[in-house]
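Structures for review follow.
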Structure 1
Amino acid sequence: MKNLGQMMKQAQQMQAKMAEMQARLDQVEMTGAAGGGLVQVTLNGKGEVRKIKIDKSLVDPNEVEVMEDLVLAAFNDAKQRVESHVAEEMSKLTGGLKLPPGMKLPF
């Protein structure tokens, strides 16, 4: 039973570290860009949009579709950056332990 006690202790430590990481992710910001930086979207580490910046040169009523596409592309770029950052932080937390696809901590 000593091993079970040790495993429970390690699980509690990992859970505490996970809570710390989630708190830090709320403070992290990643910016994605599109159109050579004309459109920028900033997300926090939890994937929530914090800021959208659109260069004034894009504000043309005849180019709304282009602007929409660029906002979408910038958002997707920022989201990919956030996901990469979270994966890196998770790898540090788990010591490189690979979780099965779709499995997320905490359980």
Structure 2
Amino acid sequence: MLIFNTTYLVSDNVHGAWHKWIKEQHIPFMLQFKPFSNPQVAKVITGQEQEGTSFSVQFHIRDMETLSIWNEKYGNAFQDNCSQQFGTEVVFFTTILELVNYN
């Protein structure tokens, strides 16, 4: 099991609009592709002064093969959607996390 994580740095100028976009557009967009599940949004605590607020948005996905297929078909739309909505007011990057079972 993998976690598809996107970390966003959201300008104070668009904070409310970004939250609305995540809730009403982005999460539903991602969940329409059945491989994604269990959405979570978390505020990133940095302990450093920064302009704006960082958030982590995460979805579970089965494996890298499934993610690669999704990325080929929809990866650009995923990136373009945020850029079109917010321009330079929101910057982001994605990481893939692998869940490790210690049981």
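Quick check: 1.5 is what I get for distance in nm of label points 7 Å out along Cα→Cβ at positions 4 and 60, calculated from one of 1, 2. Which structure matches?
On the way: 1: 7.1; 2: 1.5.
Comparing all candidates, it corresponds to 2.
helix-only ellipticity at 222 nm (-39500 (n - 2.57) for each DSSP H run of 4 or more, over all residues; to 500) was computed and gave -10500; which structure, 1, 2, did it come from? Source structure: 2.
In this comparison of 1, 2, the computed figure -0.29, -0.48, -1.25, -1.50 for log10 I(q)/I(0) by the Debye sum over Cα atoms at q = 0.10, 0.13, 0.22, 0.25 Å⁻¹ is attributed to 2. Looking at relative contact order in percent (Cα under 8 Å, 6 or more apart) over structures 1, 2, structure 2 comes out largest.
Every read-out reported here was derived from the displayed coordinates using simple, explicitly stated rules and does not represent laboratory data. None of these values were measured; they are calculated from a predicted model. Cβ atoms are built from the backbone, for glycine too; each structure is taken alone.
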